[in-house]
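Visitor: Structures for review follow.
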Structure I
Amino acid sequence: MSKREQIIVAMGIIEHRGKVLVGLRNSLHDPAVHGLWQTPAGSVEFGEAPEQAVVREIKEETGLRVKVVAMAPKIMNVLWKKQKRHVLLPTYHCKIIGGKLLKKPPEDFEFQWITKKDYSKLKFTPGTKQALTWWFYGR
């Protein structure tokens, strides 16, 4: 029997002037997410609070410094059956407090600020789709 894994990935919804920041994944090594849009997110390290992880990951992935405003009322839950991975996604509404958006980000090759109208036109990673559905339609 092969190993199954459960991980926690903190996800940030960065809202600025009524739009949300998303990045297009350039992950040739991971075809399940390559070419899909997502909000900044990353694994919570051992001993780290999810709120700390989301602030750290946003800085690393985007160059922006943020503060957490609120947590989504529901933790997103994604099961990647092929990879035998269960991902819990605590999601945080974040506001920019400094920094500049990176021109050459490490994981995403294109950033875009989107509105509710843009949301329906893009394809997202499963957790991001759940979080943005909550953001645009459920708050």
Structure II
Amino acid sequence: MEEFKRYSGVILKSDNKVLMCKRSPEESLPGMWSIPSGHIEGKESPKDAALREFKEETNIKLPDNINLVGFINKYKKDGSTKKGLVYVFFHDGNREYKPNLKKAKDGHEHTECKYFTKETLPKEKNNDQLLKIIQKILK
């Protein structure tokens, strides 16, 4: 039986735009635009994992006032079985943070990061759950 995995990530909003990063070709979900996120380790809380992963992937330390705004179900490739859950947190930044992938511990997981408006969000077949959460945030 496959292990049920838990992940956590942060949607960072600034000026009615959200930060998304494009996954490296060598990583999971190659070429897909997503939010900085990753595995919850051991007894780590989803919130602590989201903040840690965001820092490791962007070299940005966010304040800890992030709020849980939704969940993303992860399924096997054939869509038959739920295999994991992503806790999605939100931070409304008062400025546009600039990721530094070269200095980030896990910056190699992405090829680039940029901000998107509701109209310019990248629409891909595997990120529809995330896009629904982002669209509610961007109104």
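No lab work stands behind these numbers, since they all come straight from the coordinates. Only a predicted model underlies this, so the values are computations on that prediction, with no experimental measurement involved. Cβ atoms are built from the backbone, for glycine too; each structure is taken alone.
Visitor: Could you tell me which structure in I, II was used to calculate distance in nm of label points 7 Å out along Cα→Cβ at positions 35 and 67 as 1.3?
Guide: Comparing all candidates, it corresponds to II.
Visitor: Quick check for you: by distance in nm of label points 7 Å out along Cα→Cβ at positions 59 and 115, which of I, II is greatest?
Guide: Details: I: 3.3; II: 1.9.
Largest one: structure I.
Visitor: Of the structures I, II, report the one carrying the highest value of mean count of other Cβ atoms within 10 Å over residues 43-50.
Guide: Working: I: 12.6; II: 17.0.
Largest calculated value belongs to II.
Visitor: Figure out for me which of the structures I, II the number 45, 32, 29 belongs to, where Cα extents along the principal axes in Å was derived from the coordinates.
Guide: The read-out was computed on structure II.
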